[in-house]
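The following blocks contain the structures, represented as structure tokens.
Each value in this text was obtained by applying a stated rule to the coordinates, not by laboratory testing. Small disclaimer: the values here were computed from a predicted structure and weren't measured. Cβ atoms are built from the backbone, for glycine too; each structure is taken alone.
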Structure P
Amino acid sequence: MAARHPSALKRHRQSVKRELRNRAVRTHMRHEIRKVREAIAKNDAAAAGQELRVAMKVINQAATKGVVHRNTASRHIARLSKQIAALSA
């Protein structure tokens, strides 16, 4: 049974738009995290640090927009930072 009320139709349109936007933001975030992990895998601390700065910005933006929870964003950043610190040591 599909929605018929104008307000329900509008809510559906909004949810579809948000879903697409959120998916794009989440995908972008995951790609940036992947770049950091690849740099860590190559034992390149300098490149990993550069990639982490970019990834941190994207992760924080995703948290600000509500795509991911702020604790999730913090956890991602903390774990990546910890791995890079282990490389440097």
Structure Q
Amino acid sequence: MANTKSAIKAARKALRFAARNRRVKTHLKTLQKKFEHAAAGSDAAAAKAAGIAYASAMDKAVKSGVIHRNAANHAKSRVAKHAMAKA
């Protein structure tokens, strides 16, 4: 348990950030699943729109420090490659 006032504040802050990170990561997984579902279908426009939404959310997650820049670039590259094969 935290003993000092600053450590108590830091612990509260860590809980807030952990909750935010969990929300963002869950949202990213949902968008990834939506893209994969759209890419498996026959509608290329829906797959492209889902890919764009996923890439945008990845960029926002990188900006807020939830995921690493290289991890986002790897995922976006994979999505783009998959979308290009679909087109």
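Here are the numbers for this structure:
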| item | result |
| --- | --- |
| If volume of the Cα convex hull per residue in Å³ is computed and equals 83, the structure in P, Q | Q |
| Origin of the derived value 4.3 (distance in nm of label points 7 Å out along Cα→Cβ at positions 5 and 37; candidates P, Q) | P |
